[in-house]
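I've put the structures underneath this note.
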Structure 1
Amino acid sequence: MDKLENLRNLFSDKNLLDQAFTHKSWVNEHLGERASNERLEFLGDAILEFVVSKELYSSFPEKEEGYLTALRANLVNTDNLAGLARKLNVGASLFLSKGEEEGGGRDNPSLLADTVEAIIGALFLDQGLETTHEFIKVNLISEVPEKVAGPLKDPKSRLQEYVQSEGLGAPKYSVVEESGPDHNKRFIVEVKADGKCLGKGEGKSKSEAEQKAAEAALELVKKPQKK
């Protein structure tokens with residue numbers, strides 16, 4: 001089930017999978033034809049959290065709640081789910097309005113992540129928990145060894161902890177440059193603490209640029225300071 005065509009073949013009700021791919025913008029242009037994927041996303045989000053939590057609880061009996069929470073967040077965050085969507089080529093099958101498509105919706109991380117959750121909700125309704133569990137296990141739980149090999153917390157969280165430990169004010173992020181058309185935006189974000197610039201980062205979204213800025217700041221504070 002690591003390919004979209006294999007997933008589609010599993011479904012008894014193909015219309016349910018089509019609904020999982022249906023963004024609300026498309027529904028607004030095709031009134032009465034089909035519901036959006038928002039309700040399926042709501043269901044899939046809950047199922048995803050349950051399955052991942054259960055797997056991690058069983059796999060790491062010696063770990064405390066904080067570790068399990070951080071590892072789960074690493075698996076089910078927007079960037080990771082969007083990465084899965086890209087691997088499955090979900091963007092090509094989305095039902096979007098013309099405006100949403102022209103605005104880069106087929107590669108919008110938030111939209112892609114929401115669609116993955118909707119697919120999980122649809123799969124649960126069509127095939128039940130066992131099949132849904134297998135889909136999540138193959139596509140997300142399989143990444144656990146890679147995730148535990150690196151830092152579990154994202155750069156922004158780690159930077160927040162660092163500045164707190166140093167008695168500094170909370171990091172503040174601001175966009176210092178924005179360029180490009182709607183479907184291919186480029187953001188440069190600066191992060192400061194107590195008025196001092198700690199780093200800058202570039203990304204296709206504000207959130208990506210903020211994480212890159214935090215990464216740059218963490219690299220800076222790791223370096224020995226010259227006397």
Structure 2
Amino acid sequence: MTEIALTAFLLAFPALFSIINPLSSAIIFHEVTALQTHDERVTLARRVAVYSTFIMLTALVAGTYILSFFGISMNALRIAGGLVVAVRAYEMLSAPDTTTARKQREAEPVGEAEVEDLGGYAFFPLTLPFTTGPGTIAVAISLGTARPDSLPAMGMFYAGAGLAVLANAGLIWACYTTADRMAAALGTTGRQVVARMAAFLLLGIGMQIALNGLVPVLHDALTK
């Protein structure tokens with residue numbers, strides 16, 4: 001039974017880590033939260049980690065049942081999720097630099113309404129679709145389909161995969177919390193370069209996810 005949990009962990013952790021990519025995402029997180037103070041970024045990082053845990057666990061445990069209930073295939077989810085990720089990445093690649101506007105805004109005090117809205121901002125767009133978006137959900141659901149049939153083995157599988165989810169959420173929190181230090185070490189030019197590179201890699205990941213769903217659909221259509 002312990003071997004089942006270990007195998008599930010070793011399967012789930014790298015799969016989720018590769019799609020979340022918290023190190024590169026932390027640089028982009030710093031860029032898109034540049035209007036917030038350091039304390040607000042720390043609060044956002046904690047909430048994003050909690051929300052990400054909930055999304056990944058829900059997709060892992062109940063994702064296949066939810067898809068079956070609505071009649072959605074995995075291929076359809078991969079195509080839609082990949083396109084959303086790719087579009088988001090393209091927007092980040094083509095976004096102009098807003099340094100001047102950012103500096104003006106940073107000089108202004110943060111209003112009470114903005115602080116109250118941090119919870120909603122942490123969920124959308126920072127958690128969904130930025131950190132654990134459709135691509136991560138598709139990966140988590142795919143992992144859930146590998147669960148064993150017997151109840152004891154299934155419990156150990158979910159224990160190992162759940163531990164992988166918590167480990168990735170911990171990395172999200174750690175990387176996002178220290179995003180200021182990472183950004184300061186890289187400098188302005190370094191942040192822009194890493195952010196663009198991360199966005200480009202995210203674009204490739206999104207296209208790969210979409211292709212993973214599109215190729216089987218086209219194959220089935222051509223063989224009929």
Structure 3
Amino acid sequence: MKPVYKRPLLKVSGEGLAGEEGSGLNPTVIQGTAEQLRDIRALGVELAVVVGGGNIIRGMTAAAQGMDRATADYMGMLAGVINAMALQSALEQLGVPTRVLTALEITEVAEPYIRRRAIRHLEKGRVVIFAGGTGNPYFTTDTGAALRAAEIGADVILKATQVDGVYDADPSKDPNATRYDQLSFEEAIQKNLQFMDQTAIQLCRENSLPIVVFDMSAPGNIQKVIVGETVGTRVSD
């Protein structure tokens with residue numbers, strides 16, 4: 001199988017590492033994710049990953065419950081670092097060289113994010129996991145993923161979710177929701193579709209960076225996207 005992307009960036013939510021429990025860390029799910037990433041790397045791609053922290057704490061949710069928003073967001077960034085470390089451990093147990101680069105300076109457990117260093121790790125064949133979002137409150141992990149993808153010259157963002165693409169309504173609430181196979185950035189913005197926040201979509205649009213939204217829980221889906229099979233929804237110019 002030949003990959004159609006040279007340097008993909010995979011965005012994984014914290015909830016995606018929690019499994020059916022929805023919170024906390026599920027070792028079986030993390031192991032399965034690591035095995036999929038190992039197989040993708042074996043295709044010869046330069047793989048970058050961004051992980052969220054929503055399985056531990058979501059900044060916006062905590063803020064809505066009365067916590068200071070900036071504090072809640074920083075806690076969410078730290079939760080993302082925890083998830084990145086867990087995924088790194090699983091990958092390295094499989095023999096995959098991995099580096100965690102974080103926007104927050106925690107040099108005892110991760111390297112600080114430096115753009116040229118990140119690119120060099122990718123060129124050396126290491127999986128690079130970006131954690132800590134943008135390092136600033138009030139920005140989502142989706143925006144952090146779009147920013148890092150643009151900075152490292154990624155050729156696609158793979159947005160892993162728990163649904164099989166982008167719908168015109170919430171499919172869990174509306175049985176008549178229709179899934180899109182393809183969307184333009186303009187349509188996604190005008191229709192205010194909620195698969196990513198608007199700032200992230202706009203950043204991808206400005207950098208002509210396509211997004212593929214797909215269900216990561218389906219075995220083999222990441223690899224199918226990498227080799228160009230039609231999976232999920234593609235959002236592009």
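Side notes on the structure shown:
- Structure (1, 2, 3) behind the derived value -28000 of helix-only ellipticity at 222 nm (-39500 (n - 2.57) for each DSSP H run of 4 or more, over all residues; to 500): 2
- At a computed 49 (relative contact order in percent (Cα under 8 Å, 6 or more apart)), which of 1, 2, 3: 2
- Entry that produces 46 once percent of Cα pairs over 14 Å apart, for residues 158-197 alone is calculated, selected from 1, 2, 3: 3
- Among 1, 2, 3, structure where percent of Cα pairs over 28 Å apart as derived comes to 42: 1
- Which of 1, 2, 3 leads on distance in nm of label points 7 Å out along Cα→Cβ at positions 78 and 182, largest value: 3
Rule-based calculations on the coordinates, nothing more; no lab input. Keep in mind it's a predicted model, so treat the numbers as computed, not measured. Cβ atoms are built from the backbone, for glycine too; each structure is taken alone.
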